[in-house]
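Asker: Quick heads-up: structures coming right below.
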Structure I
């Protein structure tokens, strides 16, 4: 019997190959996120050095977000058209080179322009990274592997804030861009031997190449395990069928539901970063703390991100993506209500750690693991790209909105009330329209109705159907 690449990959045990692949993808995501999170400390350094005001910092953030929006859209198209590997390498090279240039920026205007170009690479990396690991790992552990990537990515929050605490007050903000750029270029060299996704190769009819790559992976796993692999699980549908999806199918039922859920998770997830977490040092400085002290407390709060992702990795494949996102969205909304009521810096920090934990738990289950599972292989990167574009659009608005809300709407309370509203919308959309994808093959049918609340049973593996045959 002839099996598809998907069937062969889905029955592989976790091995050195998967760990190496996760490391190559995860390091790229690390430096991508490092650049995002270091903006928090860099903005404080820019203000302290007289380079920037609150308004120009908002332009700095929005320029990067606009570039990331455009990068996310084209990453989806490039990844589905030319492959995951090509898109990975192109965006990482762009990001690395321009980050080095930003370290040498002669003015705030030039820094804003370079931030926009860097954003093109930043937006692409997230779209391609989580979708690619999902196409290599088996369904039963997909949530755990995506949590590993998200952990590697988000560990940059703690590291970037810690380095900002040590470097920016003494050496200046430019060194942060130099570190991000140099790291990205090192990872670019490491990823030159990364394989193309066999699922994608089969989706475009390149079956021989897909077979060659999977055969090499199987041989490596057999050597590492020291025993033969189990036979792939047979399915009812013919393995050689080819499904044809158009880009427009993302905006028609049944995939429209997936698009709406994906957009919601990206908008709320990035709003939590740009509308709250990235502004924490600035909020603390407004309470009268020094630059050095505010960066120190922000680094402490950043530990919540890793705690949240670690918890998500432990429970993701058991609790389920949909149920987990709904529960933790409600928990985060409650903590968001409590946060501005804290009277001391110590209590504010404690609640800040818990709120950061809840937000990153949602992120690990949501846009890192859940969103790539919502779309078929032929449209996976474009679906993720559309969702990411919407999230990036929200992240462009978020810094401007925070600036206005803080100045004219009641300070931190107004900011957190807006975040609470978004979290409640996320819980409602995912709870009522989301489909449970936990432990489900990426090749299962995409034409059944969305799950109803309480229906958390994955589709049986045999239920695979052909998609529309029109182009």
Structure II
């Protein structure tokens, strides 16, 4: 990861090149004014304004590129708007589908990336009025099992049909594919039970469990319906029939709905209390056949770079959790620019706080949001700023698989999202041992100070 100073220098040079006419006009205007020309002062003033824009432009671009969080990013009024287990996603809207189309569940059996070819390189590209431009929307080929009826108790496999096609997937909704549950609209115009299938992406992230969902009934009692696909699908059908139901954050409050719609939701809640629905798994079986992280752009996972000065002066790693992601119309090649809210847990054990920050989120991280919303932050030695380390974040989230090579050459695989990853990262950081990749080779000389501690840590967790 480039240092913030390095990013600023690069942006300053780029801005100086773009605004190079400023210093030229400043010098020419001053020379003209010195010689008594009437135009000299005006040209010199214009040159001064353009020249002054160089550092301001560089500072703004650096803030946009560098994922640093400071005091100015803290959410006003403190924490508490969302619970720790909340994740709110403001996803792109989907087409309503043809009249008469039936909203059903589809299971993703296989998925592969067909095309993703933006031409913006590392620059920021902003669109107006088009929330999901084609060049920044990956095309994924999926093999689906489309349910034609709700699951029957004890049925080995629900009734349905299989379909294979290519769909454009908003980056924010990639985790629904990996989770394996989609909300789809089946066009009744086709043959019976096998019409054209369109995916409704915002509802798919709800069905997949990426977005949390709660319902407050008419008596004020909250119920968590996250990863309860049967009830959620029934709620989605009601919402579609009435033209939409307001969802404040991740909560549907029946007391805010019209009486008829609220009564239908309440009836669903009564049935759920009488016959509770088990939570669906975080991911359906066969995730490896549809996990796209190796095909998607984004930083690969690693144990992370450590600056010796940062480590010796008391720099620390801390964890944060995304509470909210909101789509925008700005994109980079490796991911969309999102308005996010994170809950940061300071290293000194003080009360967590929320920070709102506009960030470029890698697409390979978005594909595993159903598993985790954790992020790893590097804290400055003075504790005043935090910087998201996407390499460590992606390794902790399971984008990459870690491996430890023992001094005797034995390869010890560390499972995705293993509890051993976090203490290993902290151990390396505290000893100023850099290991940018996901393979920690204990035969290397630089890992000498941590060999014994790493071995003990793996033994304690039954990995060695």
Structure III
């Protein structure tokens, strides 16, 4: 085992990846060196690095570093205490490096949310078995210290619910639709042209990125074994400008929200577009910002908000983890020792009470509203309001019908939609957006 050197010696760091994040770590350590080292109680030195193209000019001086073409070799170096993984990917080289680093008893700091969501329990167990530090503040919400806030700041509380806006790209798209009145496809194309969204935006707009982060937060907040496959995920592709306009008229905005709560030892984890009351703090989170809310039984509601991505915020979170390792103050990665994490069964969402916004795309003919309301009646869904929008297209064959339900069981709404399944009146699948409670 490679033991961390005493405070009389520098903490020696290897960087796997010299992209924007890896270079950001070097730049931050140079810019804030005196302050960082004073807080760490010892020098922090980057001594080695790896990258695909070692000869490319990255605007920082790499001449003093040992450069490795194979990043797995960083874990074997005797002059390295901690490896920072800034490559990404749930599998492949990043996971190989993580396993090798922890098995060698070295610290691992990573911004890799996908790897932690899929393999976090295994890596936590490996870290514990080898007395190594595993830290991943940068994997959730960029520079917002939400992991530390949940794991340490709120450690005296029973966390009742964790939720938030966990993906900046989706939030940018929805808030831009809100201000411009444009539809999803047009705003996505604009976001891609500006570099805010990837050429393949699926991880962002389909909710996968947010689901990775939610699974990590749920494990920390509830002392659970991380269970990414149990996160029910719905993205924002089906949200229309008409839905956003109707939400505004009702006193709401639409946001992609990840929600996790735990009751009777059962864990509910979901990522879905929601109607958020304008009185709620999340309603005012716009652009590419992230925000996380945690509700504790004594502390009440905590809101953490800030930049969820980018070289600076991510580097800030990575170096904060390095400072903790230098101090020797890294707690168990998921709040509890790995062997004490609970295997929680997924909760049945049908048991949950709530209100919903439901939008139907229907043929423009008599009897459609009666068919919809009859299905709601038969399923036990109480309708608070019902609105028929203007014609959805030029030939006038379709219209949008939207309703808001009273408080009720989710399984009742599911039953109503089952009753309407196969109806010739519906020309598209209904869109159900839960209303976030204030």
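Asker: Who wins on percent of Cα pairs over 21 Å apart, for residues 244-315 alone among I, II, III, i.e. which is largest?
Answerer: Once percent of Cα pairs over 21 Å apart, for residues 244-315 alone is tallied for I, II, III, the winner is II.
Asker: Tell me which structure, out of I, II, III, gives 22.4 once Kirkwood radius over Cα pairs in Å is calculated.
Answerer: I
Asker: Tell me which structure, out of I, II, III, gives 1.13 once Cα Rg over 2.2 N^0.38 Å, for residues 84-331 alone is calculated.
Answerer: Source structure: II.
Bear in mind that the values in this text are calculations on the coordinates, not laboratory data. Model, not experiment: these values are computed from the prediction.
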